[in-house]
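Asker: Once you scroll down, you'll see the structures, which are given as structure tokens.
Every number here is computed from the coordinates shown, using simple stated rules; none is lab data. Note that this is a predicted model, so its numbers are computed, not measured.
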Structure P
Amino acid sequence: MKARGTRGGILLSLTAADTLDTLAATLEPQRALLAGKVIVEVTDKIPFEVLARVVDAVREAGGEIADVRPPSSVMAARGETVILARTIRGGGRIDSSGSIVVLGDVNAGAELVANDDVIVTGVLRGMAHAGASGNEKALIYAERILAPQLRIAGELAQSGASMSETDHERNGPEVAQLRGGQIVVRPWGS
């Protein structure tokens, strides 16, 4: 077990190598630090008795368990961004475990699917799905959004009657994001 100080408490990182014996040797010198807020990171599968012993030690020292979670590095892990410096033609499909950035247009019939954001520096005429892994904070940005279908996380928005580029008011770049469980398209910066 590793221990390190945090603002207002201590962070304990438990690994599969921790046993009741090694835990006792580590917790006793840290007893005074256990009197505050304690965050427990569980990096591997550990026996329940080990976690229960940590909880008991914190209570005995007069502290409280503020959170039990996976390691911060796991929580912050993100996929790689795919950057394409070309127009995506109809029938093309781009998938990314992170974001997608297209330096060009996305033609009708093309699909972009990203776990994070979809950013198009040109006109978006194809289908875009941002936050495909459930990320509700993902957004879709394009110079002009003329897509027949947008998806963000589990939500879907389809354009009404087919809109031509001449019918579309051009107010500059646009962004689509989730607000109140619905996909809202608005001018960038407003």
Structure Q
Amino acid sequence: MISVRRYNIGDRDQVEKICLENAGCANAPEELKTYTLLTRCWYYIEQERENCFVAVDDAGKVVGYVLSSENYNNFERTYTEKYIPKAAAISAKCYVDAKFDMLKHAMYRRYYPAHLYIDVSLDHQNVGVGALLLQALKAHLKRKFVQGVLAVAEAGNDDLVRFFENNGFQTILETRYGKTMVFEFDE
């Protein structure tokens, strides 16, 4: 049986492993691993642990996570100060990519201040784990009076788009890079 709980520091290694596995870079060079964790994981688990949840199996093993920032303005300020320089230290390309990745959410900050990353281990996908994680995050953000949450599905990731659609997200922008999707909380 799978249960969902708030992220804690002891989950870090398992969350990082799932992140790298889903990004397709578990066996990549260290610089690519660092960049991936920097842009998809570290900010959230280091700066906003209270907005992060993990799905665990009966043995307590993390099998998925949802990481979120509840306020884009706070995210942008801290990410720019602490994480963009780390991307720049890897390479100029990583710097530009990290800035672009951060800015994908900027134009929607007023109406959808929260954003998320979600991943489920490859051997636990398509069995409802992601939906459980989203339910936990949605309930948490709604209690904090967040208006809506934004997610980006990269181009070609049709499974992720369907997942978000099946969980109440709507596409508000489609570009060659992917789809920007949102979930609005009822008033």
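Asker: Of the structures labelled P, Q, one was used to calculate helix-only ellipticity at 222 nm (-39500 (n - 2.57) for each DSSP H run of 4 or more, over all residues; to 500), giving -11500. Name it.
Answerer: Derived from the structure labelled Q.
Asker: With relative contact order in percent (Cα under 8 Å, 6 or more apart) as the yardstick, tell me which of P, Q scores highest.
Answerer: When relative contact order in percent (Cα under 8 Å, 6 or more apart) is computed for each of P, Q, structure Q gives the biggest number.
Asker: Still on this structure, I have one more. Hey, Rg/Rh (Cα atoms, Kirkwood Rh) derived from one of P, Q reads 1.24; which structure?
Answerer: P
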